[in-house]
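S.K.: There are structures below to look over.
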Structure I
Amino acid sequence: MTNRKQILTASNIKYLLALYALNSDGSGTRCVRIAEALGITKPSVHAMIDTLKEMKLVRKDLYGAVSFTDTGRELARKYSKYYEVLCSYLRVLLPDESDVGSAACALMAEVEPEHLEEMCDRIK
């Protein structure tokens, strides 16, 4: 897993989760699919992919397919688990809130990873 010196923002986490959902077979996902999934522009995706590449969480092949590094896949797997737990909990706590996903990502970005795991274990 990443150390805390490598801080993930809520946006970093959203992209990791989207790529994790789109890239279940590990063969890679094109930036256009990520843009469509997140409802954002391709240039925004390219910029974030460059950031995630610098963090050594993803790689991009010659044909433009984005895939995880081993570290990135493990991190995305963990954040995906946390995301599901937190979204379920936030839907109960905030039934009128329409975007619990963004709230969950913001929370995950602010809480230390070891505390996040403990918190999610308690919520379950």
Structure II
Amino acid sequence: MVVLLSTYELGRPAFGVASAAAWLRTAGHVVHTVDLSRGPLPELWRDAATLFAVHVPMHTATRLAGPLLARLRDARPDATRVVFGLYAPLNERWLRDHGATHVLGVEAEADLVAVAAGRAPLPIRTGIDLP
């Protein structure tokens, strides 16, 4: 089971989470989404998930992801913890220090599917290759 988490959407569905959920479901995964600004992560899902993916499209969401990752690492050290979104690559070291096992950028749907299937994601590109 995959649990996609948003920390700061305030009840409004985020495209990044909805798109990731659609890709993962199409690949055959059971997916649940949780907006932590609206309610807690159900313990049943926390205990059953093999992969948690936290969406960080902005600075505030990224700052809220740190303590969340630490709690997930402590509660479920065996689970994969992915962070994805615009602010993930910019804060990779900090996110890994808090418990992220994978850090992906934007348009990470294919990489999330790869990680959920036990494959490695593509490396993050930090620059532009010009011909």
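What follows is calculated from the coordinates using simple rules that are stated; it is not laboratory data. Since we're looking at a predicted model, the values are computed, not measured. Cβ atoms are built from the backbone, for glycine too; each structure is taken alone.
S.K.: Thinking only about Cα Rg over 2.2 N^0.38 Å, which of I, II has the largest value?
M.R.: I
S.K.: Taking distance in nm of label points 7 Å out along Cα→Cβ at positions 66 and 82 from the coordinates of each of I, II, which one would give 1.9?
M.R.: Matching structure: I.
S.K.: Which structure, out of I, II, was helix-only ellipticity at 222 nm (-39500 (n - 2.57) for each DSSP H run of 4 or more, over all residues; to 500) calculated from, if the result is -11000?
M.R.: Numbers: I: -20500; II: -11000.
Derived from II, not from the others.
S.K.: Looking just at distance in nm of label points 7 Å out along Cα→Cβ at positions 26 and 58, which of the labels I, II belongs to the structure with the highest value? Walk me through the numbers on the way to the answer.
M.R.: Working: I: 1.9; II: 2.8.
Greatest value across I, II: structure II.
S.K.: A further question on this structure: Looking at structures I, II, which one was distance in nm of label points 7 Å out along Cα→Cβ at positions 42 and 74 calculated from, given that it came out as 3.4?
M.R.: The value was obtained from structure I.
S.K.: When distance in nm of label points 7 Å out along Cα→Cβ at positions 18 and 114 is calculated, the result is 3.3; to which of the structures I, II does this value belong?
M.R.: Label of the originating structure: I.
S.K.: Given that relative contact order in percent (Cα under 8 Å, 6 or more apart), derived from a single structure, equals 24, which label among I, II identifies that structure?
M.R.: Of the structures listed, the value fits II.
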